[in-house]
Structure P
Amino acid sequence: MQTSSTAADVIIAVIPIVGIVMGSVVVFFYLLWNYKRNTLLIKAGQYKRPEFDLLSFSLLAGLLLVSVGLSLTVFLALFRGFDFGLLGGLIPLSLGIGLLAYYGMKRGDRSS
């Protein structure tokens, strides 16, 4: 027994598609305008290369991945047991631990 109408099903199916298309348009124009801005700054001689702090990035990404991976691992272990679905939590957990280990090694190199 179907209680929803076909018009509602169509609208529910179209909303995510429209959201993805609009988000893609926003990202496209951001990249386009940022490219044009950078080329104009280079022509004017005012372009400064942005600095990227890999150490801070690895710390932030590592902490975020560990927290997400740990919570997913615990949830999936309790909800589904120990099966292949647990990899959905173990993969970000191990990536986060790796990034935090990289941060720890590089921070130790910097102090000496």
Structure Q
Amino acid sequence: MASILQRAATTYLRNNARSATHAATAGGHGGGWALWKKLSFFVAFPAVGLGMLNAYLAHQEEHHERPPFVPYEYMRVRTKRFPWGDGQKSLFHNPHVNALPSGYEDH
């Protein structure tokens, strides 16, 4: 009795696996990859490009002023020196934007 059930289960699983792989490659549901490929090329990539263009044009329009330097005692605290340069500037220091503990460099 167990061998009959085992054989029936094996046959059932084999037939369902075969029909599942057949449905993925041919028939009504086989062209899903083509739809997603077209959506990627004709919708997603142009949307990313338009977003990049929008960000670039918005950046070009704005006039960037740096905020005034206010020597708050809790900001720009240096408990130990940086291991490069003079020890006061961070690794990605921008003198126009990043202030030192004493103020901006150009003033």
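Quick note: the coordinates plus some simple rules give every number you see, no bench work behind them. All of these numbers come straight from a predicted model, not from anything done at the bench. Cβ atoms are built from the backbone, for glycine too; each structure is taken alone.
Ranked by Cα Rg over 2.2 N^0.38 Å, structures P, Q are led by Q, which has the greatest value. Largest in relative contact order in percent (Cα under 8 Å, 6 or more apart) among the labelled structures P, Q is structure P. With percent of Cα pairs over 11 Å apart, for residues 51-90 alone computed over the structures P, Q, the top value is the one for Q, the highest of the group. Each of structures P, Q was scored by mean count of other Cβ atoms within 10 Å over residues 83-90; the highest score is held by P. Out of P, Q, which structure matches -15000 when helix-only ellipticity at 222 nm (-39500 (n - 2.57) for each DSSP H run of 4 or more, over all residues; to 500) is calculated? Going through each structure in turn, the value belongs to Q.
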